[in-house]
Structure I
């Protein structure tokens, strides 16, 4: 038996008036997911422990079978694992986003966040901007590391874990109330803005109608993680397919293989087909028992507040990834169980994560069922099955619960 998890980050949502009260998931044309739902089980699952922040870090750890209350030590350290940053037990790691501020003729604290991702800036341009500013800020206690697109890390030697606000939680708001209380971190953010707003790359971006990456934004503090081996816990050889450093870092921490897919960007136009083909190849030809395929696009479209793009990302996930995985495993004659779900909702109305249950779909190729339901939030909730702890899902998927 082979096992595959396909996770549409932030795919769940709230009803939207412009869609006649439908959610993007229920409105989208998803013939593959609906077919699998009719032959499988649908229900709801709580992925976020009560009182914990509804981040992709805690939620994906949960879905992968790790209780965040036991294993979570912060988001940024997981990302740092992915990019090969060296961490000591006394280090504190922060995410360093490259964000877009309004560039108003006003003090830094009166600027407004327009875009937490700087129009999903390329990693190549982001690397130049990150190191241009970091080299001129010149603080020997802080080490900067390039991640992917707008997502980067900074490590504070002998640092403090501070409660900092994610930039996607304050979109369109003035930033003064959300700046770091630590004077050095705040000063570095302010200096980065002065250094980056007139950088040639940003001038060129504005000419092209793109958002400039004109400020650092620190958040997601944490310390060196101590995760246990996935194979040791579940006795399955696992692989991770994702474009984002967070998930790749979780793979490093849990001893799973990271499968890199060219053209996997974490954006709307990521290489869905490449991810699907890599998943099938890993399961059919490379001896893996378990593959976790993560797609960031629905979450990014939720943060952008675009229900049109979120619908498109879900339809791409259905036809350009899930369909190909199913057809590939069927053609290879594999017996398999497939789990499809979001990690958390990212409603376009609020443009950030919320700690609410999410719908899951579980399909077993060896035991097809017969139902009339579709895969969406409303019908999954009506189905009556409720999994109280997300970290129980992996054992349920593997049949070891």
Structure II
């Protein structure tokens, strides 16, 4: 069994060891070490990264009791002593976040009797699932305030291995799911929890906890938060963003929200006015299209490039609303696609759906509609003019 040095000293950044074996599985090459300071994925905490001698280590997993250190490429020689270097920035971040989760979950339990049912430590933020159906702003702030008070008090964070029979001596927040010897993480007089993760020596090293948001998820509340240096990073990022926005909007921070609301309202008004003007222009364009007089209908046809299919629909519908004898066939080439719209007034007896279905195979396309209105599209394997000619021929 590999000696787990990360339990002996979570602050160990480098160590020397030897390789027990080197193997390959579906995840790649890995080595098993005599002892390791690299934490494997488990208990909601991601694995450590770093280097083994000159090899970059990309993953650490515990498989059937064996700690596998996955490396980019295998060692040529597995004999002798090698040095391991832990990516300390990543490790300490995980220590801050994991300890912060313990503190915040205990704060919710202490202040509001809200139980944490699951936990996830992500790259940017953490989440806990609270066994409640709703939560208020005041409740979240109450738990956050208690959690940060525990951090400021610099309480020790202790670890202890106990047997199952000894568990009854501790006021555990949640009963462990493992058996045998159990590792407890203890913040005296506040939190007693079974946990296999790495943690700092004191709550003060967590720095701070900030709740960001929450949402309903499968009948409970999923709460998003950050701890430690991530709080400073988020504060810096948001401060930079606010500075940029105040510069763009040319208003002080305290009036930014009403200014943004006014701009959005104005934009909506302008978009509505623009849409109304566009409708007028499309109607003029439709009325300007010349038709070819046939025996029992007037044919109006045109091919376009790079126009929304919705505009073609509006042009065609405007024409037939004014001319009951019209059949309108419009084709457009957009990117690598050909699209068509065919519409008729109330007088022609031709079934446009049957006409269009005969030309769709020419462009490996498909479409649908009814006898008086059909649209569809396919690949631009012929020109828009050729497609229009085929439509007219079938008509």
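FYI, it's all coordinate maths here, none of it is from the lab. Bear in mind that the values here come from a model prediction, so they are computed numbers and not experimental data. Cβ atoms are built from the backbone, for glycine too; each structure is taken alone.
Ranked on FRET efficiency 1/(1 + (r/R0)^6) of positions 70 and 166 (r between Cβ atoms, R0 = 35 Å, to 0.05), which label among I, II comes first with the largest value?
Values: I: 0.95; II: 0.45.
With respect to FRET efficiency 1/(1 + (r/R0)^6) of positions 70 and 166 (r between Cβ atoms, R0 = 35 Å, to 0.05), the highest-scoring structure among I, II is I.
From which structure (I, II) was FRET efficiency 1/(1 + (r/R0)^6) of positions 110 and 238 (r between Cβ atoms, R0 = 25 Å, to 0.05) calculated, if the value obtained is 0.30?
Values: I: 0.00; II: 0.30.
That value comes from structure II.
Can you spot which of I, II the value 14.1, 41 was calculated from, given it is Rg and Dmax of the Cα atoms in Å, for residues 102-173 alone? Write down the numbers at each step before the final one.
Working: I: 13.7, 36; II: 14.1, 41.
Structure of origin is II.
Where is distance in nm of label points 7 Å out along Cα→Cβ at positions 222 and 318 largest, in which of I, II? The partial results should precede the final answer.
On the way: I: 3.3; II: 4.7.
That would be structure II.
Given 58 as the derived value for percent of Cα pairs over 18 Å apart, for residues 78-205 alone, which of the supplied structures I, II does it correspond to? Working shown, then result.
Details: I: 52; II: 58.
Only structure II yields this read-out.
With Kirkwood radius over Cα pairs in Å computed per structure, which member of I, II shows the largest figure? Before the final figure, lay out each step's value.
Details: I: 21.4; II: 27.6.
Of structures I, II, the maximum of Kirkwood radius over Cα pairs in Å occurs in II.
From I, II, which structure was Rg and Dmax of the Cα atoms in Å, for residues 262-365 alone = 16.2, 57 calculated on? Write out the running numbers ahead of the final one.
On the way: I: 14.6, 44; II: 16.2, 57.
Answer by label: II.
Given a value of 6.1 for distance in nm of label points 7 Å out along Cα→Cβ at positions 22 and 134, point me to the structure among I, II it was derived from. Could the numbers behind the result be given before it?
On the way: I: 4.5; II: 6.1.
The structure behind it is II.
Where does the value 33 come from, among I, II, when relative contact order in percent (Cα under 8 Å, 6 or more apart) is the thing being computed? List each step's numbers first, then the result.
On the way: I: 33; II: 9.
Going label by label, the one that fits is I.
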